[in-house]
Structures are given as C-alpha cells and as structure tokens.
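J.: Given below, in the form of structure tokens, are the structures.
Rule-based calculations on the coordinates, nothing more; no lab input. What you see is a predicted model; the values in this text were computed from it and never measured.
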Structure I
Amino acid sequence: MGQISEIRTNSQITIPKQIMKKLLLKEGDKIEFEVKEDEIVIRPVLIIDKTQSWFWTKKWQKAERETDEDIKAGRVKTFDKVDSLMKDLEE
C-alpha cells in the first residue's frame, strides 16, 4: 500500500518526505495532476521559459548528444587565442 496524506483546508495536501526525497522534489517545484478513471496521478513537471524552449527540441538535443560524443572521442579542437583559431580556419 502507498503512503497516506490528508486533504486539508483549501484542498492542500502534503507529499510524504520519503517521496519528496526519492523524486528530488523541493519547495516551489511544479507538479501535474491527472485523473485516470478513479485514480489521481501526480507527477513532477519542469516548466521551461518559452525563450529557452529551442534547447529542448529533439533536433537540438540530438546535436548536443553528438557534440558530447565528439568531445569524449577527442574530435574537438580547442584554442587558447583567437589568432590560433583564425589560422586554423584559414587552413
């Protein structure tokens, strides 16, 4: 059986500490409620500012994973100075 919480004034409930800890939830986090037949499903959600939503597109995330793989495999050059970068680009 799951953990029990009580509905209080203004429909407030308390999420048990064990669940908060397991899901790494903290005060101020957002949660979503969904009704499925006779059950309430509660899940944590992350609200992303619309100006930052491009970063979370499938296309961008795929490119991020590819970049991480390139870095791990040593396929990325680094430069200490802009002049060195410009010279490399000209070659």
Structure II
Amino acid sequence: MPPEPYEYQGRPAIARFLADRQARRGANLRLVATRANGQPAFGCHLPDAQAAIARAYGLFVLTLEGDRISAITWFAERSLFPHFGLPRTLPE
C-alpha cells in the first residue's frame, strides 16, 4: 500500500509536521514504537473525547541518516495497526 503523498524532510519540516498533527486534533499524539521495513516506526493514537481510551490514528515511518531523523512517511490507515503488532486502542 503506498503512503499518502506526504513526506517530510529535515528538522524544521518534521517539527512542523508533528506540531500540525497535534494542533489539528487538539490533543497530544500517543506513540507506540514498532518497525516497518527495518526502519523505526510509530503507531499514533489520539484520545477519544467520548471514552477513556486513545484510538489508532495513523502510522509514521522514520528514515534515518546516522542518528538523526531525515524524513517521515505518514500512513493515515488505521487498518495497518494489527500488521505491525500495534493495538487499535490504548487506555488513558
């Protein structure tokens, strides 16, 4: 499955990406680490306003250059979570 056509490269772009995701949803992202194609990745969960849980929101995969993040590829597809051993919900 191809990612959405969004890729973020460089420290300023990645910082804007993370801040934007938080601002759009009005809540902090909760992250669960995993791996995708040998690269570090994170399942992102957002708090549910109606329940004491955080729900699956999307997956991002990091591209590293040395010990720094050089790019993020974002997958806004919740159905991917079980394939990466990620929970669909987290308790608050």
Structure III
Amino acid sequence: MKLSDQIKPISYLKTHAADIVRNIGDNREPLIITQNGEAKAVIQDIGTYEQTQETMALLKILALGNRQVENGRVHSAASVFQRLRERRAKH
C-alpha cells in the first residue's frame, strides 16, 4: 500500500476510529494523522510498535559500544575471560 493512502485528517480518525483500529491490526501499515494539513501523529499496531522499540534499544546498545571502542574502552577477550575465571575462583 502506498504511504499517501495512509495519510488521513483528524476528522477521519474521529469518525472511523473502530475501523482504523481493526485495519491497522490486519494490514500492519501505520496511519499518519494530520491536523490543519500537518502530520501530527502516527497510529500503528502494537506488534509493529514493540518491534520498533526493540530495534531502537539494539541500536542504542550498538551506538554505546561504538563510542566505547572510539574512546579506547575495550579489553581483549582473553583478559576478560581471565578476570571471569579469577572471580569464579574467589567464590
């Protein structure tokens, strides 16, 4: 489906809320709501929302890891395993 078909004014949302919720669950396409001709909100099904949130969390973790590498905050695998063995031996 084309994105332009998924742009509706807020008045459409007000009069077709039940249909919108049903269709969003079926086709998993987001719906962009406009107010006074400007995009104001996006409605999407919960599964897609959760998937987006998980993706964002992973991207944040990757960005943090990249910053740590850039700042030289890295350790070799061998040294990490050695520290883990030492900790394990203490307990």
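J.: The value -9500 for helix-only ellipticity at 222 nm (-39500 (n - 2.57) for each DSSP H run of 4 or more, over all residues; to 500) was derived from one model only; which of I, II, III is it? Walk me through the numbers before you get to the answer.
T.: On the way: I: -9500; II: -5500; III: -20000.
Corresponding structure: I.
J.: Another one. Determine which structure produced the value 1.25 for Rg/Rh (Cα atoms, Kirkwood Rh), calculated from the coordinates; the candidates are I, II, III.
T.: Comparing all candidates, it corresponds to I.
J.: Can you say which of I, II, III returns 28 when relative contact order in percent (Cα under 8 Å, 6 or more apart) is computed?
T.: Only one of I, II, III returns 28 for relative contact order in percent (Cα under 8 Å, 6 or more apart), namely II.
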